[in-house]
Structure formats: C-alpha cells, structure tokens
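Each in structure tokens, the structures are laid out below.
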Structure I
Amino acid sequence: MDIAQQIASQLDIKKSRVEAAIQLLDQGDTVPFIARYRKEATSALDDIQLRHLAERLEYLRQLQQRRQSILKSIAEQGMLTETLRKAIDNCQHKTTLEDLYLPFKAKRSTRAQSAIEAGLTALADALVAQTSVNPDYIARPFIKPEKQIFTLEDALQGAADILMQRLAEDAPLLGQLRNWLNTNALLEVNAKRGKADQQSKFRDYFNYSQLLNKVPAHRALAIFRGIKEGVLKLAILPPAHNLLYPQRLIEQHLHIGTRRTQDYWLRQLAQSAWSDKLQPHLQTDLAKALRERSETDSIEVFAKNLSDLLLAAPAGQKVTLALDPGLRSGVKVVVLGANGELLAESVIYPHAPQKQWKQALASLQILVEKYSVALISIGNGTASRETEQLAKELQQQTQVAFTQVVVSEAGASVYSASELASNEFPDVDVSIRGAISIGRRLQDPLAELVKIEPKAIGVGQYQHDVNQKALGLKLAAVVEDCVNKVGVNLNSASVPLLTQVAGINQSIAENIVSMREQCGGFNNRQSLLKVPRLGAKAYQQCAAFLRINNPAQPLDNSAVHPESYLLVEKMAASVKATSAQLIGNQNLLQQIDIERLGNQYGHYTVADTIAELAKPGRDPRPEFASVNFSATVTRIHDLCSDMQLEGIVTNVTNFGAFVDIGVHQDGLVHISQLANQFVKDPHSLVKTGQIVQVRVLEVDVARKPIALSMKLQLLWLGLAELLILLQ
C-alpha cells in the first residue's frame, strides 16, 4: 500500500509534497517548523494541512500494522488465499478490515461453533446449495443423540446457527448493509421506562427521530450522555418506506427466489439473521461511528474556539490592576507590573453583606495612583457588574487614566490551585493567585492561558463526553501552533510557554529558565546551544520562534531563522547596506533582486525573509478592543425583547454562538439568528472573543435561557446596508 499516494488522494495534495512532508516528520521536524521554514520542500503546506497529513499518516500506519497482524494470523491458520490477501491489501478502512477478519477470529463457544463440532456443516451447505431439497428430509441423517442432536428441529436449528454466523461474518454483505443504513437509516431515541420526567434535561429526546447521517454532533453527544445516565435508549432502523430492504439483501446472498423447496425455510432464516444477528451488530457499529463522528466534530469546534481565544488581542505590557469579584469573600485585588510581576495585593469588601463601598474606592485609588495603573481587569464571575461600576466611579475620582475590561475567569481557579501557581507564588494565597491569572490574561492571553489545561478554559461543547486522548492531542497541537505563530520572548517566557515552542520539552524549558536566571538573560540565540540538553536539532526547531529584545544580532528579535542569516547578509550586500539597515527599510528591500536570490535559496524562503525584514517580529494577533456592556443592564431581569446590546462571544458551537451581554448568564445566538442569509458553519461568521451587536429575542427568567439575534432588521438599515443586503 502506497501511503503517500493515499494521503495525496484523500487530501488533494500532490504526492511529491506529501512525500516531502512525511520525510520531514519522520526525521523529527515539528509541524510549526515545517510550515514556516521548510516551504521549499513541501511547496508551502500550511500548519492546518500538515496537521491533517500527520493525522492521516498515523491512521494509515496503524491500519498497515493491523493489516500485517491480520495477514499473519490468517496465514498461521492455513486459510490465507490469494483472493483474501488482495482484499485485505486493498482495504483502506479499519472497520472493513475487521469485517474481513471476522471469520478467522478466535471465538468463544457459540451455538454455531457447537453445531459445527456436531458435524452439521454439511447440512448447512446443502440447504444453501442451488439444488432444491426438502429440509426435513436431508436433516434426518444428521440426528445423532450422542452429539446432542435428538430431533429434526435440533439439526435444522444447528444448521441455521451456522448459516447465521456466516452471514454475520460476510464482509461484502456487512459492507452493503452498513453503507445503506448510513445513508437511509433513522436514529430513533426514546425515554427508558419510568424515566420520562418532563423536567429532565433530556426531555427534548424523549421522542426524537432523525436521519442518522443528519444528526448534529451536539445532539448526538447529548443523546449518548442521556444513555450513559440511564435516561434514554436508541435504535437505528431502516426507514418506514423500506423496512424490508435489509432482509431482501440477505435473501439475495442466500440466492432465495429460484423456487427451491428450501426457500421458505431460508426466508425465515434471513428474517432471524437480520433481527437477531446483523441488526444488533450493525446498530452497535453505526452508533459507535456516530459517536466518533460527533466527537471529531466537537473536538474541531473546541480546537477552533481555543485557537481564537489564544490568539485574542493582548492589551500589552502595562501596569494592571486585577479584580477577582466576590460577595461575602470580598473582591481580591492585585497590582501587576508591565511584565506580570506581582507588585501589591489586598482584599476589599464593597458588596453585601459588608457594603464597604467608600473604603473600597479609597483603597483602589491609592493603588491606582501609586503604581500609575493603565489597565483594570475584572473577572466576569459573581458580582462582576457591580465591581465594574466600582471601577467606573474610581475613574471619576482619580486623575490616572486607565482602561477597564471584563475578562473571562474560566480556568483561573484551576490555575490558582495548580502546582505551577504554587511554584510561581509559593507565599501567595490561592484566591490571590486567581486574581493574578485574571490580570495576566488581559496583558497577554496566550502567555497566561497556556498555563491552564485547555479543557478547563470552557470553550468547547461536551468536552467531557469525547475521547479524552484525541481531545488532548488536538488541543496540544492547537496550543503549539498558536504559540509558535506568535513567537516567544526568550528572556521573559515562563516554563509552560517555552514548553510549547517547537523542539522544546519540559526539561529543556526548565534548563533555559535556570540558565537565564544564572546569567541574567540571553543576548543572542546562539547561546541557546549552551543550555543543557538543547542540542543542534532542538536549536534548529526552536531558534526562530524565540525572540530577544535589544540583541547584539538584530535578526535575533525577528522570525528570520538563523540558517537564513547568511541570506540576509547577501541581500544587504546586494544593495550596499548592512543587515541591520535592511530591517524596516522598505526602500532598500524593494531594491533586492528577489528572482536571483530565489533561484539560489528558494523563492518561498526569500519572500518570507523579506516580509519579515519589512515588519520584524510582527504580532499576528489583532488590535486590542474591549466590550462596552450597557450600564443599565446588569441582571437578567433588566432584559426585555428587542433590546439592542453589545456583547462578546464566549463560545462558538455547531448550533450557534454564546454571547456575554453582562448579566452573569450568556445568551445564545442560534445558528438561524446569526445572519439574514443561510449559515452552514457559525465559525464562518463569529469567533470566540469577538465583540458583536445583538438583539434580545426572548428571556426565560425562571429557566435562564436568553435568546439573542444578530440578524439585521430592514427598518434599521441605512441606504448603504440595504443595497448590500439586496445584492
């Protein structure tokens, strides 16, 4: 099997590009490094294509290993024919491969196995032969009391057991039925007996039916959760207009219809084979496939949301006052320096039951003025809107200008209780550590959120119901891609952040930080080679993703790889300048003969190097902006229909987007309410962290659902918007 060709066909990529990528991956190169610095080899495959390629490579190699194991097992049984070998060699799916192996698997004692041992195989063969026979007549010689075959019924039942097992192990038949059911079957879900409680969170599925291949991922996972909790049951059934198709297909495999005497008996057998063997087996298979598809979809949703969150705009290196709101326990307060270092901490009690509003304002004013605070970060938990009002009053009574922002505090408590937080702040209370996380994630979301397990950040759908290993691998890849896309400051990055850089593992990251502390920081990339356990290969992978402020070699603060420094020198020499003079100088860069250098060093490399020199160390993240919640809407009771509000997207799912509008309860913009036109994928319109304008459709105060819309209303449109909509 040519794996490279298979991947090329499946991903619609030229085989030569696939082969080059496989070679690079096999020699230990990371996806971020290949995507950025090996474009010449792969013809510029990006990180998304490379991730898909790597996943398919892993799948097909596992398939190949299983194929070899199966071939060996069947050969050892002396049953490997050339036809079977070809079928196994040509198999491209694990499910089909296991179908082919079914007849040769070691089996526990079954009725069919007992019938075979009793010598009923010949009777079974005679009953499906083309010759017309009377079942009762040909079964008589097989009555053998010493083998527990006492009657005609015993003999015929044994033959039926053998034939049903053959049908259940018939790979072509299983494939036909599975494919047909995949396209045509209905998923029917009902409540288990005694579980139809109308207050149940699963009540929408007490009488649910939908085409199997149309069931959305979020609904499927909700159903499987209901099954796990013992509330729901499912069935996968042929459509009502074609209930008999599976049985007719089985009858065709038994050659029924040629007016043989045994055809009536075989029809009964076909019915039993479907209801007792094939349908339960295929239902299990198809339910498993539905779950796997739904898990894959949900993991992709989580990955997209996580990527958007990690690549959210940083507010920047500014002194930040962070507030972790609370009522009885008070508001935890910290002041962080521009690099996230802890400068001050305290607790204030402006809210009930203490209601020390004036004292709290005075305490905050002292901190703001003492440290010249530029940002105030407020966690969006309990009492966040009340604390936001406190910050607004603070702004009115101080001359220090600051920007206040409400940020998600998801995962802050996980970080605060972690070993990492304990090592970072051993003498700081756990609750204060949470406030530190809230402040730092405003300064630089990426640098802070990598310290938290992605699953704790809360931007997925049913993340606890999916394959945890697959989810972990996918999210780890997302974090790695995001960190390397942005780049890392070598002299300030934490161990968790450094660990996400291509080529750097936990021990190397710890060694980097240790050496940095000993020598007072790195002044060039080359000195990384002195870090214990960081060899030439790791250096090749990580060097260009690590940046140094004010380095001796100016290129060390750019994304230009050290292996291209000679190229930059040649560029500079060609325009009679130094490498340092090229940086940011558009006039000089435009004079470079790209074609000539491209022929020597590669056109992708030359183009990327010039682009980086034009804007060295450019941050790919957007400009920072903050949401403006309505001052008059702070609780769900303040909402009413048709109210126009600004909010921030907190999570995007397959069925819509959740938006924080500042009432401690996210509202849902259903996919049907995202735009005036049909929307197939919510991610095509919105992303986590995006600021949006919404309209309130409906509010259920008792159950707390808030229905929102982002649709444009024609009465509110100006002429320009109306013309665009009508086009």
Structure II
Amino acid sequence: MTDRPRLLAVAVPVPVHRTFDYLPPPTAAKPAQPGQRVRVPFGRSTRIGVITAVHNRPAAMPERLRAACEILDEAPLVPDDLRELLLFAARYYQHPVGEVFASALPGGLRTGGTAVAHRRVYRPAARLPDKTELASQLARAPLQAELMRRILAAPAGLGAEVLADAGRDFRRALRALEGRGLVEPIEQPVNDEPLAPGGQPKPGPPLNESQQAAARAILARPGFACHLLDGITGSGKTEVYLACMEQVIACGRQALVLVPEIALTPQLLARFRSRLGTAVVELHSGLADGERLRNWAAARDGRASVVIGTRSAVFAPLAAPGLLVVDEEHDASYKQHEGFRYSARDLAVWRGRQHGLPVVLGSATPSLESLENCRSGRYGRLVLPARAGGASSPRVRLVDLRSERQHGGLSLALREAMHRHLAADGQVLLYLNRRGFAPVLLCPGCGWVAGCRRCDSRMVVHHARGRLVCHHCGNEAALVQHCPECSGPLKPMGQGTERLEQVLAEEFPDWPAERIDRDTTRRRGELDRRLARVRSAEARILVGTQMVSKGHDFPRVTLVGVLDTDQGLFGTDFRSSERLAQALVQVAGRAGRADRPGEVLVQTCFPNHPLLHTLLASGYGRFAELALEERRAAGWPPSSSLCLLRAEARDRTATFGFLAQARTAANQPAGISLLGPAPAQMERRSGLYRGQLLLRAAERTTLQQFLPAWRDRLESLVGARRVRWSLDVDPLELA
C-alpha cells in the first residue's frame, strides 16, 4: 500500500471561512511544518498563506490538488500557541481564518518579505566636496546643514528616528541632501542588534498596603487566574504591574502589557526601561515596518522581556510568557470595529488560560462585563481604594448652565476657577469631546444647515483650514460664508476644541494653551511634543478630547473642566450611560496629585440627572451596581450574548432585502431572539445605506453553536451578492 501524499492545510488571506489543501512544493528540501509561510497558487495569481496543519488524510478532490510554490521560512514563523489562538479567534468571531492569520503578522511578512528586519539609515556619500565647498552649498539650508553635521559624525549611518528631532521638515531636508548626492540611504539588518537596555534598575516608591496585597494575590499561585485590579485614578496600578513584572522577569519569563492608545506607549516605555533595567519593546501600527518586525522578532525570540502594545499586540509571539496585563480594560479601543472584529481584552484572558498565566485587567472604571465576572467568581477583584502617596481625591461639583452665564462655552464659575488655579501655579485641563471649530453651520434666516452629501450627518466647521468636514466619512468642502438657499450670512453653532482654543487666546492671553485632538496630532511625533509642553508647564492650559483622558499623568493639573456633559446623557445605545460615567470619572481623575489637591467642574443643563447624581453622591461603584441591575432586568450584556449582522449597499432595498432573507434563514432558533432588521443609527454613511439584525441569547454557547451554520446559509443567499455584510460577535456599538 502506497503512502498518501502529505497535504498542507493553508490559511490563505481571502474572505473564505476555511483553509485550503495543497501538496508540498516539489522542490522542498525539508518537510513542511505548521506555522511556516508558504506561497501558493490561488486562482490566476499567488498568495502568501500560513500552514495551519500537515496531515495525511485523503483529499476531497485529489485531482484538483495543486502544489505550493515555495516555503518561505526555514523554521515555523508562527509558534504553536499563537496558531492555536488565531484558530480559536477565527472560530469565535466568525471571521475568515486566512485574514485572521494575516492580521497577526507585521506588514512585510504578509507580502512574503524576509523575517529579518531592516531599517533605512543615511550615511555620507562616497565622494564629498571639501569642508569649505560643503559649507558653501548648505549655507542657506540650516536644517540640511545640521543633518549633514550629524551624519558626518556617524559614518556607519543614522536612522530617521534619530534625526527626527532636528526639525519638523527633516524628511524633506534628507531628500534634498540625497538629491544633491551628499548622503546615501542603505538598508541595514536589525534583528540581531542588541535591544536598548534599561540600564541599572531604579527602585520605585514603596508600595502601600493595598498595592502589596494586590501584587501578592496576582502571583500567589501558579496557573491561570484573571484579576480585576480596580483602583481609583492615581492609586498606583502601574506600580502593581511593575512589582509583578519584576518577579516574572527574574524567573526568565516575559510580560505583555496592552494599552488602549499609541500615545500611552512612549511614557510607559521610558518608565518600564528605567525601573526594570531590561529590554522593553513596543508593538503598534505607528511604528515603521522595519521597527515593528524587529520588535515582533525580539518578542518571539525571547530577547524582549516586556512587550507594550495596543490592540493588535495581543497576537505578539512570546517565547516564554509569564504575565498578561490589560491596562484601562474598560476602553472600547480594545475592540476592533472594522474587518476582523475581535476584542483584545477578551483574547488576552483566553491566552492567559491557554498558557496557565495570571492575567491582570486594570481600571478605575471597570467594564460591567468584568464586574459581572467578579460577581460570578470567574475573576478575582483586587481593590486600590486610595490614591498613592496620600493624595486626596479631587472635589467635584456641577455647574448648572441653566442659571450660569457663558462666554465661548465657559461658564462664569469655570472662568473664575481657572484664574484662581492658574494664579496658584496650577494647570487647567478642559475636556470637550468634539473636535473642530463648530459642529453646525446654520443659516439663521431660513434654517439651512450644511449637511454631508454622503451621510445622514452635518458637516463640521474647521475654521483654520477654511473647510467643512464630515467626521464620519471624511468628505470635505470649502467653508462658505453665505447660505446657498437665501444668500444670508451663515453662523457657526456650538463648540469644538478649535473654537475653544480661540476663546482661550482671547480670555486668557497670558496663559499659553495646548490643544490635543486628532486634528493637531496627525504628524508623527506631534503628540509627544505637545504632551512635553504640558508636562514641562510651558503650556498652562490643556484643551483636549478623549485622547487626554486615557492614562496620562499630568502632575501639575489641579483643575479639570468638563464643558459639555449633556451630549452623552441621552444616548440611544444601552451602553451610553456606562461610557459617559467612565469618561467623566477618568477625566476627573487627571486633577490633583500628591500634595496638590484637585478640583473638577462639570457643566450641565441637567444637574438633577440620575447618572450625575449617583456618580457625585456615591461614586462609580454604586453607578455600576445600578447599571448591572438594569441590564439584568432588560436582558442586555453581560446578562446575555449578542451578535450583530450588519449590511450596507448603495441601494436601500438591497440592504434590507438581504437582512429580511437572513432573518428567514435563521429559522427561529431555540434560545435566540432576533431583533430587526432595523436601520443603523446613521442609516446613510459614505453613500451606503446601512441596516442591521441583532441576535441575542441568554447563553454564549447557544449563540456560538448556532452561528457557523447560519453564516454558511448567509453566504448562499441571493441577496448576499448585492451587499457588503459582516458578523460582529460581542459588539460594543449597536449604532
């Protein structure tokens, strides 16, 4: 009996929910192994896939089998444990397995690039003019001259990341030097370069009793355990992480730390390197491809003791995992809302169970899901009830806008408090979660409002750029001065961060302000520069959106003003109140540290709203208890599990026709209720009509058992070919 040919099960990055069988490459010198990348023929082209299994089972249609073109890696690139995690994620979130594997790899590896990272460095050209001639050529280009001086001092070459602090336009200056033939770029391999060590470890502040108890509990016993570290803002959660990491690293293990925003990684990198004295790397989309690949390889090879990253870092390969930390675990940024819709927080917990590791979920405002897991005994709860160093919590009071005069969005009470705190050498943080100059451009004469032609939304005024911008689809138009209907003058209505910055320049001319939002931090390094101005007290007033509420430490901020609370009080999503409560508590926690007491003013037209009353009178914990009771009574998560079927098309009939077919194809499953079809909260977006069908089950297993077969039926529906549709398991947004 002849042996059957060995088959390669390959995850190919195409929108199909299965792997594909191939024969090994006829020229392969060694047997293929799971985890290696392989180039395979697919249709009329070739694709880069990952081998998920090698087996001898008979092929379904052996006559149609094709051989892989080549195996790209000497050894498996995706280790077994990561492969298992990705296969689970594809099953649970109902996403094509090939796309899941591709999303876990650095960009260059997805396209077949070498696993050896390279970086571009600039070195002096082989032939240079003499010093006098060189100085003459660059006499009128001071930035080019400065870059040239630095490059000449390092003949082996300098990377762009080292040259970045020379000036904002350093890249243009580099290109000019290259064009003049004075410097030349070369690619250098960096995988084997030693990672930047932290130096001699520096001891941190002594842990208080609560911090010590939390650190002991996290590492008390071997094996998997998930701990919710519930600590008020400023209670020293990061010090607990560090204390645990010190012990894990001493045992030769690695720690993975997830943070919700790229902006938080630089300060943690510096702090962890200084305290731990070991190699710490970052993983996020803001890195250049070569640097990301280098750090990814360092994590996989065990050369990095600590990996800090955003959502996608949950897929970082770890040679010897020992601890998983999810900081600000409540943050919605951990859920991917497009494409592969996974929750990094939930996968981190699954990964901890997979490896038998402790997992720490840290937050001052824990998600209701995590609190419910604590109540049921699935998670342990560790409480840090007081601020570290004996600091007191900020004093919070409401400003009733019904009786308060305002100027430019600032009440009289807030303006007086700002003058008082600034005169006392404090800093002020003003929180307004709305960027732009004004959210509405209105004609007072006829009532015309500037709307987006592609969305059911209004265009936002961006005054400095002279543009109207849709914040949903990115559509832009010139800012007009007169109404297209009646030719009357137009008036910007409402308040955005850009307008607030203008008001502050008029009202507080002696106190420099810094605005931090997505518009002001688009350029690489701009956020770090602005934060540095705030931390050095060069800027005394900070204006920001939710970007400034997440984990930043501003020691000199003694006053926080929340300008527009009311936009979140009456949301249609069942999670609206939870999000608002978390945002208020988080931003309020930026006020006051150590011996500088904090004050928080919250402006509202609804001072008697139950949510605000509960938060101020009893705190976030009591709010969460009441919210959980409401969720249980209404049957919403965490008392149930959800899956949202979304569909969109240029033809509204196609969208809702498909959703109607999908509901019929569900065939009234036992234990699952179907809600809809219904239009999305913003029905038309980017020129597409959007609708959704919500599935709700009391038990997660009931929903998971139903989804695969229903998904297969959806793919065969006639209407599926006319729409773009997706399944979102455990959705955070129902809009």
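In table form, for the structure just shown:
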{"quantity": "Structure (I, II) behind the derived value -14000 of helix-only ellipticity at 222 nm (-39500 (n - 2.57) for each DSSP H run of 4 or more, over all residues; to 500)", "calculated": "I"}
{"quantity": "Structure (I, II) behind the derived value 1.09 of Cα Rg over 2.2 N^0.38 Å, for residues 654-709 alone", "calculated": "I"}
{"quantity": "Parent structure of the calculated result 0.00, given that FRET efficiency 1/(1 + (r/R0)^6) of positions 534 and 638 (r between Cβ atoms, R0 = 30 Å, to 0.05) is the read-out and I, II the choices", "calculated": "I"}
{"quantity": "Value 92, 82, 66, calculated as Cα extents along the principal axes in Å, assigned to which of I, II", "calculated": "II"}
{"quantity": "Answer label among I, II for the case where Cα Rg over 2.2 N^0.38 Å, for residues 54-229 alone, calculated from the coordinates, equals 1.67", "calculated": "II"}
{"quantity": "Among I, II, structure where FRET efficiency 1/(1 + (r/R0)^6) of positions 30 and 510 (r between Cβ atoms, R0 = 30 Å, to 0.05) as derived comes to 0.95", "calculated": "I"}
{"quantity": "Of the structures I, II, the one that 14.0 was derived from, the read-out being mean count of other Cβ atoms within 10 Å over residues 574-581", "calculated": "I"}
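Read the figures in this text as sums done on the coordinates, not as results from a lab. On a predicted model such as this, the values are computed, not experimentally measured, just so you know. Cβ atoms are built from the backbone, for glycine too; each structure is taken alone.
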